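We did not get these values from a lab; they are worked out from the coordinates using the rules stated. Predicted model only: the values in this text are computed from it and were never measured.
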Structure 1
Amino acid sequence: MKPLSVMMDADRVAWQLAEEMRDRLPEEARVTMYCTLGTGDTFDAVTAIMELAVRHQQTVAHNTVRQLHAWLDGYRGNPDEPRMRAAIHAITP
């Protein structure tokens with residue numbers, strides 16, 4: 001299990017990403033985003049929000065990109081890491 005501080009940072013990254021996407025996604029995508037956040041699984045939430053951003057051709061602030069890289073560094077070796085790195089690259093301005 002991840003340390004509490006890492007989990008809290010992941011939660012903060014997920015909500016920061018959602019905040020940036022809130023007004024830039026269609027309603028259906030926002031519903032999906034907030035439902036995923038509500039599950040409490042931050043990995044799935046961040047993954048889903050990044051996928052929505054990619055699908056809707058949105059970018060995020062450079063600070064958020066740095067936070068996403070730092071967050072994903074905690075999952076080095078995860079089978080989803082390459083796909084997630086590609087998603088971060090796709091939403092980088």
Structure 2
Amino acid sequence: MNRFARSTVPEPAATATWLLLLALTGATYAIGEFGVEGPVLIFGALGIALLKGRLIAWRYMELARVRPLWRLVLGAWLAAVGGLIATAFLLAGS
């Protein structure tokens with residue numbers, strides 16, 4: 001089969017990733033809704049968002065199959081964005 005052809009049957013790994021993304025979305029909702037405050041809320045939600053970004057990139061953008069340089073570039077971009085958000089939060093609190 002052509003590697004670009006789409007299958008109508010979902011792959012088990014894609015389904016497992018989707019279920020994990022759903023669970024992480026639920027965890028983000030839970031830490032925001034059930035009384036978690038301050039740095040735990042911010043860094044917990046930020047960590048989950050970065051993990052979800054990595055999962056989406058590796059699984060659905062298929063970065064797991066490309067040269068390591070591209071994975072490094074996207075990983076560095078996610079880390080930079082997360083670091084800037086964390087820095088903004090820390091500076092706003094002082």
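Upon calculation of relative contact order in percent (Cα under 8 Å, 6 or more apart) from the atomic coordinates, which of the structures 1, 2 produces 32? Answer by label: 1. A value of 12.2, 35 for Rg and Dmax of the Cα atoms in Å, calculated from one of 1, 2, originates in structure 1.
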